[in-house]
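In the part that follows, the structures are each spelled out as structure tokens.
Just so it is clear, none of the values below were taken in a lab; they were calculated from the coordinates. Just so it is clear, the model here is predicted, and its values are computed rather than measured. Cβ atoms are built from the backbone, for glycine too; each structure is taken alone.
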Structure 1
């Protein structure tokens, strides 16, 4: 006679994670396993349960014979896998700025792969320095962990760099400023100066703040530079001959209201005569007028620190009468002019250092009594007058103080002259390995119109914009006047 079927209690875990397995068992063999909801979990013939999705199902173990069936059941919970959801939000942030990220899942934690690039507080990302980092959102439960990631780019803030250039200029003069960063925009804060593409031009005296701005998606940065438009020292020619000039008028004194200071360049130029000598500070010069015709004695003073230039000029006309050159001798205790045909005499001297002239009051005879000549500190002369023209004759003439020509002589030619086209050329002769030379064009009012370096002993000027007239070309070596000539356009 058959006995009734029996089963024992099902042993094993009551939970399983989705996509994981757990083994159930029963002491009574020979039975069958089943799941009340195979979509939640399945069970094979050996009692191995596989979780499918989160939920609840009943696992049954049954033993059947001819006398009936016996079953045991267990309620099995399938636990969900962790879900990190999906990160959404901006993919870029600026240094020192922040963005907010959102994840569709809750309960997770945020982290940055490189906190030196960006840090995250909650869901708020803060840019630290330029670069790229990975932001991670992680969710953890008893079935494991899940993450989602987002690549975040941290953009640098704009930088205007630093501005360099000369900080002082004169009205009408220009200086060039530059920044260590390109791509910005220049502006001036007031009307004392204007700036176009980094070129600052002084408008009126006073300070102006020049601003250089660089902008991008992260904002705007500015750099500032203060320029001062100043009025430089004004120079005047205050010493010059009062009488008419005739051909062969020699050693005529010209002097400026100020002398050259450190950082200034004094340039005396003539359109017809020639400079015989310059004082040490170039405040005074001696000029010889050999040929008849008009002449312009011009003084230009450039302050190197500011680029400012001040000019003054004296117009002169040399007549066709050729003056004699009287001889002066010393018959102790008398200086004597050997020419007795002059209509007047005036004795004086030039200071040996400054070349400034001093008239000796009352010494208006053909001879001058002086038993103690100071031949070290003074150059004695007599002014003689012939038909309204004045000649100057030395007893002890200066030996060309501060010569303006090199020992070998510097000559240069101007061609074509007259200049009928759009260019004029100069060629320098008598000088090998010419360096630090430049040529400048001045109009008859002393305004510089062009300047060119002398290369390979020659220079070419574009004169297409110059009006018709007479112009002066001045040659300088190391900033020192070394010759001049005129051309006609």
Structure 2
């Protein structure tokens, strides 16, 4: 007997003119419904209908086959009786079947593997970290088509037996992907996005935005380890773009959706590196890249894991902000968001941030605190005085790199200390600031505040109070 308390919603489209009708459900049938499907087909055929499952596994096609005139009300009752595990819904006025299916799929996801080209990324061999795999382009010399993990994408006859074959830069379709470094990732895609992406240009653009965002985040471990503001010529372009067009090849891991190429222009503006790009060797996917991948891939879901993921995203976004002032401020806010000084201001905020940036080393605390104080002061010039780095006589690249180093040190501290809650991080910082070496550094700065020892300071006592 069907579990009617958890019936799956399905959409019905009645036969029209010379076209058969369809009964479609979003995604894969749950086990109880899949087990009941053969009996349901027998039942509906017994009521005078031709009915056959669709190749994609996401529904059936049907029509009357007994010469009786078609009546939609009778058909709805017939299908409801034959498919008791489904709650059958008809499209509303001006609602397409795809729109209805997207609505019925709300809250559900489907695991999809996708491939996105990455310009400005130079690889000699495939590398892997977490859910991310990066593959070099086929060049017919160092990387031959037969050795490429995605050689089946090539639709050129005889190419696989030609050791010198390589795709031209203007090759199209899936073959064209092989001319570029490729990112391969697996991600849970909201089912409504897949229906919308298959139904319209605007829907495809929404799906592309989702996938491009995931792909961009997939490069964060490499950017963290290899990218530098003083070497911006080596920054990779954002994944998923070839010249002015975004394109992603999507391979859903379930029923209802075929492998498909999505392309379009989901954003009016974008930033890309028009110079050298990033060279990545075979060992780049190990070490810290593997550790950071666990945050990109949501292996953990505690509040600190989410904070680290946000910090990595901010680090990424800052690299592609054209104005160094905007990038600098983005990094400043990212550091505050990760370390969360709460209502601490002035010197208290400075020592709080640097407790994490020092990661337990009092010598680093002493070395980094003064320049951090100076750089943080630039924030006021930029935000409140309308200054620019040029008007201040400073190089924006150097200021951004300093803040990037601080953010990176804080991220490493949060990982190495294995914080899982804000309370863990608070305890760590308060403990460090209460030690004699740290207090000596703070006292030597000669500031009126905070009170020492830190445990007696009223602002620190009220750190997390409303």
Using mean projected area of the Cα convex hull in nm² as the calculated read-out, with 41.9 as its value, let me know the right label among 1, 2.
1
Given a value of 13 for relative contact order in percent (Cα under 8 Å, 6 or more apart), point me to the structure among 1, 2 it was derived from.
2
semi-axes √(5λ) of the Cα gyration tensor in Å, for residues 192-359 alone was computed and gave 51, 17, 11; which structure, 1, 2, did it come from?
1
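If distance in nm of label points 7 Å out along Cα→Cβ at positions 296 and 392 is computed to be 2.3, which of 1, 2 is the source?
Details: 1: 2.3; 2: 3.1.
Only one of 1, 2 returns 2.3 for distance in nm of label points 7 Å out along Cα→Cβ at positions 296 and 392, namely 1.
When FRET efficiency 1/(1 + (r/R0)^6) of positions 344 and 456 (r between Cβ atoms, R0 = 35 Å, to 0.05) is compared over structures 1, 2, which one is greatest?
Working: 1: 0.10; 2: 1.00.
Biggest value here belongs to 2.
When mean count of other Cβ atoms within 10 Å over residues 152-159 is compared over structures 1, 2, which one is greatest?
Values: 1: 18.1; 2: 13.4.
Max of mean count of other Cβ atoms within 10 Å over residues 152-159: 1.
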Here helix-only ellipticity at 222 nm (-39500 (n - 2.57) for each DSSP H run of 4 or more, over all residues; to 500) has been calculated and equals -13500, so which of 1, 2 was it run on?
2
